[in-house]
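Asks: What follows is a set of structures to go through.
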Structure P
Amino acid sequence: MIGYRIFLLFEKFLMILPHSFRQAFFSSLGALGYYLSGRYKKVAYQNLDFVFDGKLSQTEMDAIVKYSFKNLALNFLHLMEIRHMSKNDLAKKVKVQNMDVIKKIHDEGRPIVYATTHYSSWELGGASISAFIEPIVAVYKRMKNPTYQEWVLDSRERFGNISLEKSNVIRALIKHLKEGIGCGILIDTNISHKEGVIVDFLGKPLRQTSTPAYLARKFNAAIVPVTIRTDDDENYTLVIYDEIKVNKTDDEAKDILEATQAQATWLGELITKEPKFWFWLHRRFKNDHPQIYKK
């Protein structure tokens, strides 16, 4: 607890300083992480080599991995800053694109399952959904440090989001969807062999969560992919994509697989276009392709 109190005092000190100082400070931490963290740096290079089949040059991979560390540090900064932001503050930093997609679905009286990813500033993305679109139920994985988890969730709930721990979450998600409350589900985390379905992701067979497709099909919800990006690490755009339709035929498994594959295809195209924004430090492929981390 003493350590946490010291951390909160440090947070208060940082928030007194200009944003430009905080930005530079956390960017420096990201650079330091790149040079000191041999383990996660190795994971990032293994992921890149696997996904792009060794076609990226060393220079290209170095730039992507360095940015991955910087982006992780900036996400931590954004968590901290969100705790002290108003909606007006957030609006100066994030613009929303394609709100018409949301309006159409809401006009139809349907809840939304947001397909989210670890891409660019996912923390600003989650805050922006709740601040500018609608508060949603956001699924998270329990953290090892409960005190840090409380700090993180306090930030993520700043504008009304409801946090639900991942284990045994389906019943709660169903309850909220029936009440018309949308939910956000990450589709790019490593999952066990008991979960999800096998899809083609960037040319590789990979298990991906089928929860968005299951919920959408069962409760007439809309799957809406959403992500966030930036050109300067200062000004961000929350991008809303067209709904991914879920068929409702006599073959439920096929319907769910097709909608889950569509989400994988969307994310794959996103990563191929701007690979630096994805979270390459995560061992995304460890259950389905463990051999790539044994090199």
Structure Q
Amino acid sequence: MTWNFELVHGPLGRPLSGLAWDGSGMLFSDVNHSSIHRWDPVGRTISTARKYTNRTNGLAFGANGVYYGGQSGSRRIARFMPDGSANVPASRVSGLVHNTPYLLAVDRQERIWFSDPIHRAMISGPGPQRFPFLDHQSVLRLSRDERNVWGVERMTFDTRAPAGVAVSPDGKTLNVAESDNEREGVRELRAYSIADDGTLGTCLVLHTFGSDHRGLHRGIEGLCVDIQGNIIACAGGQSSGPGPLVYIFSPTGAILETHAVPADQPLNCAFGDAGLGSLYVTTTAGHLFRVPSTGRTGYLPFPQGGR
């Protein structure tokens, strides 16, 4: 099946990153302009959902119309409320301010799994930071304990450059993009089992990206999953390898499909529209594409935007 990539918005010349379906429209984050916008597929209009979001990257809905965003500019996960307010549940791991939250996923228990690399370009202001970066770049989890108190835990201990994360529909697997696109960096799609107590098992490497005489093959940035647990991933670029692609991997890592993206460096992807059969894709150059018919049904733990 050949996908038709319809250009919805852009290019803006700056990254569009986070994507989250609210039940009738697609939210997307304009990182450098610190704003979140909303595409209405029925009216085919774009409006501003929030301003002054302090470089929010990844987005994901929880319950009751609440959604979460990785505020890389202020190094915290923000909780955006339906009434327009926002709050910060917790921003420290083992007593230390974490790095720069990037992409995230919410599971059915409303635990927020997020990648926490060091994106120095996302930090506002010159000179040394008041709160130093951590000595690791990991996947962290924001969740509530038995007393309903929010806290942040370190979940991975073998990552160096985590990017996209996605939880399988059965809640038993955390898929992680390990994407160090520097020389000698590791670029892998990984799967970690989630135990009943919430801890992660040893990772399985589902796919590894290589290099050739032209350079490194760009690894995965954003991830999402369909209802069968297949992993939809944005990777590649025009400089080397097979080009900018959306990959579809089985839960065991087999490549089921690839679809060429009509712009360099696809960044993130998410399902939306009625029936969750459309896929939205963003790029580092600020494109927002929509594939109106993928032949697949996306999985969202809160498909109506938590309402």
Structure R
Amino acid sequence: MRFGFHLFMVDPAQNLEIARTAEAAGWDSLQVADAPFFPEEVSAPYPYTPDGIRFWPLDLPVLDPWVAITAMAVVTERIRFIPSVLRLAIRQPLLEAKSLCSVAAVSGGRVALGVGLAWMPEEFKWLKMEKKTRGARQNEAIQVMRLLMSGDYVEFHGKHFDFDRVIMAPVPEEPVPIYVGGTSKPALKRAARYGDGWIGVMHPLDEIDGVIAELNQLRREFGRENEPFDIMLHCPDAQSVDDIRRLEDLGVTDLQVTPWTMPDTPAHLGVAAFMQQQPPLAEKCDAIKRYADEVISKLR
């Protein structure tokens, strides 16, 4: 089992110290958010809160994920970084591939890519992207980015992206894993067909077995059941070492936790209840070390 946590709502000024602390303590990964802008008014509910209300202040500072990762990569040596999730459906995959390959070069390959569908209609409208084709575009974009990481001359002729022979350099020595986020049936199918793994948000122990079984069935349908496949999620009721071993037995490869949240935080309140807790930096670093000593070290 690998362990990581998300830096959404963390003051960007704390990122470097947190990254160094997490690496020294034995954590495996850090996730960073992708949020180009926040509309003052949004015409769709947020999908991961019970009431559909965004749980963060709209003036929340969020670094561009490639900038945040590069800054942390240059002060660390081992820990890896994951945009989670990059809103690939509102982005141009040839340009994103360049950013991804550049960050992979700077970090020595310590990057994976989480991708997902943007949810705000305003993002699509103002960035001149069609919302109703976002799933099909993302399917093609994943294929485009994977092709460009090969280092060969490649071309692509799809419905949404179309280009003749190009080459990109530098490219990673090993292809960057692409993890697909989302819990809908189309998202699970996309992960099973095109992804090297799946990123969940927050799931209780009693529903994880069903989700993984569905992913495995879809992978069999696409003939990919024998390929490596990572499963990354946050399971707040997996508190003990035995709980985590159970997740590992189910097929979870990467457990996301928020080490500085209060242990009695109700899981049913969702991701907001965990990410809104932002103690001072010193308390965060102490919690990062404590979780590593009490949990991670017992599973290595």
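Asks: By the measure distance in nm of label points 7 Å out along Cα→Cβ at positions 118 and 286, tell me the structure among P, Q, R with the highest figure.
Replies: On the way: P: 1.0; Q: 3.0; R: 4.1.
The maximum falls on structure R.
Asks: Taking Rg and Dmax of the Cα atoms in Å, for residues 62-133 alone from the coordinates of each of P, Q, R, which one would give 14.6, 47?
Replies: For Rg and Dmax of the Cα atoms in Å, for residues 62-133 alone, the value 14.6, 47 is produced by structure P.
Asks: Given a value of 10, 31, 32, 22, 5, 0 for P(r) over Cα pairs in 10 Å bins from 0, in percent, for residues 22-149 alone, calculated from one of P, Q, R, which structure does it belong to?
Replies: The structure behind it is P.
Asks: Kindly point out which one of P, Q, R the value -16000 was derived from, the read-out being helix-only ellipticity at 222 nm (-39500 (n - 2.57) for each DSSP H run of 4 or more, over all residues; to 500).
Replies: Considering all the candidates, the number was obtained from P.
Asks: Work out Rg/Rh (Cα atoms, Kirkwood Rh), for residues 206-269 alone for each of structures P, Q, R, then name the structure with the largest result.
Replies: P
Computed from the coordinates by the stated procedures, all read-outs in this text should not be read as laboratory data. Everything numeric in this text was worked out from a predicted model, so none of it was measured. Cβ atoms are built from the backbone, for glycine too; each structure is taken alone.
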